[in-house]
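Structures given as structure tokens follow.
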Structure 1
Amino acid sequence: MKNKKGFIRILEAIFAILLIMGAVLIIISNNVQTLDISNEVHEKQRYILDIITNNESMRSEIINNQTTLTKSFIEKNIPNTWKFDICITEVDELCNPVIENDKDIYVSESIISSSLTSYTSSKKLRFFIWR
């Protein structure tokens with residue numbers, strides 16, 4: 001009788017340890033997957049800004065303080081889970097985008113100086129991404 005009780009208690013202890021270790025591993029693996037996407041976001045931002053700065057129609061739009069074409073291009077090139085905003089200002093000005101609180105925010109910027117058909121003052125395009 002005593003040997004059976006001891007064996008059952010040992011099995012219960014082993015089962016409890018395995019259960020706790022399983023829960024800890026699940027929590028750790030979830031944290032590792034969502035930990036750092038900053039390199040991916042930065043590469044995507046630089047790619048999009050490079051295309052915008054080399055596209056004549058988007059450059060003209062930005063110089064004229066319009067964002068329709070640029071925003072639709074960005075929406076097509078970022079994942080649906082990411083939110084974004086762009087801000088067009090003079091080079092020495094600051095901008096205040098509308099961003100949700102408690103989010104990781106990634107910012108890149110590029111200066112657009114002129115288009116081939118007209119020369120105007122330079123504009124700064126800031127590109128904000130959060131998720």
Structure 2
Amino acid sequence: MKKILFVCKYNRFRSQIAEQFFKKYNTNKNISARSAGIFKGLYPLDKTESNLAKEFGIEIKKEPETISINFLKDINMVVIVANDISKELFLYDGRYLQEVEKWEIPDDFDGNEKKIKRIIRKVELNVKNLIKKLEKEK
């Protein structure tokens with residue numbers, strides 16, 4: 001089974017959006033996904049972000065999780081859904097232990113609805129493209 005981890009800085013928005021879109025669109029039962037943050041969340045999910053996610057047919061309701069070594073040991077692929085996290089964070093002894101992909105998606109800290117919707121759309125498109133890529137790898 002392939003296990004994907006979507007990562008952003010705090011696991012409060014971008015990575016959770018990616019996880020939920022993946023669960024919404026993925027039909028391959030041999031691939032699962034979850035999300036986590038690099039740091040313990042400093043900021044709670046904004047109600048605007050949560051409400052806008054619902055407009056896209058997904059809900060963000062889990063408490064933010066933080067990555068640990070135990071968390072990573074069963075993961076096959078890490079998708080960094082953030083512009084502020086380096087791929088090198090997942091290097092170990094000069095090599096990646098998982099496949100690592102980076103999407104360069106900025107976070108939202110100002111509550112601008114247009115910006116939040118752009119972020120959600122970009123994450124959704126990237127998730128759909130990832131699913132297509134994974135289907136080709138079968």
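Out of 1, 2, choose the structure whose coordinates give helix-only ellipticity at 222 nm (-39500 (n - 2.57) for each DSSP H run of 4 or more, over all residues; to 500) equal to -11000 when calculated.
Answer by label: 2.
Figure out for me which of the structures 1, 2 the number 2, 9, 15, 16, 12, 8, 6, 4, 4, 4, 4, 4, 3, 3, 2, 2, 1, 1, 0, 0 belongs to, where P(r) over Cα pairs in 5 Å bins from 0, in percent was derived from the coordinates. Please report the intermediate quantities before stating the final value.
On the way: 1: 2, 9, 15, 16, 12, 8, 6, 4, 4, 4, 4, 4, 3, 3, 2, 2, 1, 1, 0, 0; 2: 2, 10, 22, 25, 21, 13, 6, 2, 0.
Structure of origin is 1.
State the single structure among 1, 2 that was used to calculate relative contact order in percent (Cα under 8 Å, 6 or more apart), giving 30.
2
On distance in nm of label points 7 Å out along Cα→Cβ at positions 10 and 82, which of the structures labelled 1, 2 is highest?
Structure 1 gives the largest value of distance in nm of label points 7 Å out along Cα→Cβ at positions 10 and 82 among 1, 2.
Upon calculation of distance in nm of label points 7 Å out along Cα→Cβ at positions 18 and 114 from the atomic coordinates, which of the structures 1, 2 produces 7.5?
Only structure 1 yields this read-out.
A short reminder: the numbers here are calculations on the coordinates, not readings from a lab. Not measured: the values here are computed from a predicted model. Cβ atoms are built from the backbone, for glycine too; each structure is taken alone.
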